[in-house]
Structure P
Amino acid sequence: MNLTDTFLRALKATGQVQKKADGGGLYIHVSPTGGKLWRMAYTFGGKQKTLSFGAYPAVSLKDARQKREDAKVQLAQGIDPSAHKQAVKAAVRAEVTNTFEVVAREWFAKNKDFWVDTHAEKVIRRLENDIFPIIGGKAVGSVTAPELLKALRRIEARGAADTAHRALQSCGQIFRYAIGTSRAERDTSADLRDALSPVRHISFASITDPKGIGALLRDINTYAGNLIVRAPTE
C-alpha cells in the first residue's frame, strides 16, 4: 500500500519491529520504542542491501519518496546508492578537516617549538590576520593562485611588501606540508614567485676609505664605555 502522513503519524510502538512498505523498496521501519526510520531495500551486484534516508517526520514522506527515486536513478546508472552516500560523506568530512587553516595550524604546531617565540608569534599573526580570512576555509588542495594572491595583495596595499613575501614563504611551507600528508598535490605558492612587488632594501652608509676603516678599528679597540657594548659577540 502507499503510505500517508495520517497513517505514519498514527503508528505507535508495539514493543516489536514494524515495517510498513510504500513501494519501490521504500518502507518505514518502526523500532520497538516507536522510532520511525526511512529505509529502502534494493539489490546491487546480486546482493540485498539497505539504504537509510533518515527519521520521520524530520524527513517527510515526500522527501523520502524523492530520495527513493534518486537512488533508483543511480542504480540505473550502475551506481551503488549506499557506496555513493558514503563517498559524499567522506568528501564533506575531508572538506572540513583539510581546510587551509586546519592544515596551517597543524603545520604551525609541529614547527613552533623549533622557533624563537617572537618568530612564531609573527608567523601565526600573519596567517590569522591576512591569510585565513581569505583562504582559510577552503580545502588546502583547492586553493588557487589568484585566491592566494588576493590575500597577499591586501598586505602589499598597506605598504608591507616584505611581510607579503614572508607570508608567501609560510604558505609555500604549508602547501608542501599538505603534499607530504596527502592533502594537496602541488604547491600553489610556486605560481606567485614573481607576482609580488620586489622588496626595497635600504643600504646604510659605510666606511670605504682604508684610513677611515683603520681609525674605526682603533676606536673600537680602545673603547672604554658600556660593558655590554664592549662584550665580544662570538
Structure Q
Amino acid sequence: MNHLTLYMAPGTCARVPCILLEEAGADFETQVIRFMRGEHKAPPFKAINPKGKVPALTIDGQTLSENIAIITYLAARFPAASLLPEAGGDLDRARQLADLSWCAATMHPVVTRIRLPGFFATEAATRTVWKKGCEAMDEHFQLVEDQLASGDWWYGASWSAMDAYLYWIFWRVESAGYDVSRFPRYCEHKARSEQRPAVERALAREKKAENILENEGLLFTPPPVP
C-alpha cells in the first residue's frame, strides 16, 4: 500500500479529500501548512506543489493537486468505498466530472468572494464584493436545493464525493453571513453530513490542526462579515 500524505490547512477545501480518505478507511497522515507564515509560497512546499496551495496529496512522494484530480484518483483507488457512483459509461463519468467541476470552478470562486471579499477589493468596496458574491451564490444554492428534492444526497440515496464538496461549500458561506435558511433541504444535507463518522473524523483532524496553529500563534481568523 502506498504512503499517503494530505497537505492541508483548517477551513480550506482540503476538508473534501480528507473526508474521502476517512470514508475509504485509508491509512494516511496530514501535514499542516502554515499560511500565516507563508509556508504555501515557500520553497519546501512549492517543491511538493509548485502551485503553492492546498490540498496536495502525495502518494509515495509523488504529488497530486487539484480537488477534481484527487477525488477522481481516490474513487479509482478505493472502489469499495463508492466515493463516486458506478458510471454506466463514458457519458455518465463525464457528467460526474462536470458536477465536480461545477463545485471547484464555479461555486468555489464565489465562496471566496463571500468569505474573503477583501482579497478582491479595497476595504471600502468589500461590502459590495460580499453582496455580489451572495447574489451570485443564490442560483447555485437553488440548484442544489432542487436536486435534493429527489433524495438525501446529490445522487439520490447514495452519499458521494459531491456531497463532501457541497458540505464544505455550505459550511464556508454559512460562517460568512450568507443566508442559508432559504434552502431548507440544503440545511438538512449539512446536518446529515455532520452525522457521518468519516466527517466527524475529518473535522477532528482539522480541530487538531487548529490547535497546533493556535498554540504557535499562526491560526488564520477570517475577517468579520463586511
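Each reported figure results from applying straightforward, stated rules to the coordinates on display, with no laboratory input. It should be emphasised that the depicted structure is a prediction, and the values quoted were computed from it without experimental measurement. Cβ atoms are built from the backbone, for glycine too; each structure is taken alone.
When relative contact order in percent (Cα under 8 Å, 6 or more apart) is calculated, the result is 10; to which of the structures P, Q does this value belong?
Value 10 for relative contact order in percent (Cα under 8 Å, 6 or more apart) corresponds to P out of P, Q.
Thinking of P, Q, which structure, once distance in nm of label points 7 Å out along Cα→Cβ at positions 106 and 122 is computed, gives back 3.4? Of the options listed, only Q reproduces it.
Once distance in nm of label points 7 Å out along Cα→Cβ at positions 18 and 34 is computed for every structure in P, Q, the highest value turns out to be that of Q.
State the single structure among P, Q that was used to calculate Cα extents along the principal axes in Å, for residues 58-193 alone, giving 58, 32, 30. Source structure: P. Taking FRET efficiency 1/(1 + (r/R0)^6) of positions 2 and 42 (r between Cβ atoms, R0 = 30 Å, to 0.05) as the criterion, which structure among P, Q has the greatest value? The maximum falls on structure P. For the read-out distance in nm of label points 7 Å out along Cα→Cβ at positions 50 and 130, a value of 5.6 was computed from one structure; give its label from P, Q. Computing distance in nm of label points 7 Å out along Cα→Cβ at positions 50 and 130 on every structure in P, Q gives 5.6 only for P. Upon calculation of Cα extents along the principal axes in Å from the atomic coordinates, which of the structures P, Q produces 51, 43, 30? The read-out comes from structure Q. For which of the structures P, Q does the calculation of mean count of other Cβ atoms within 10 Å over residues 10-17 return 9.9? The structure behind it is P.
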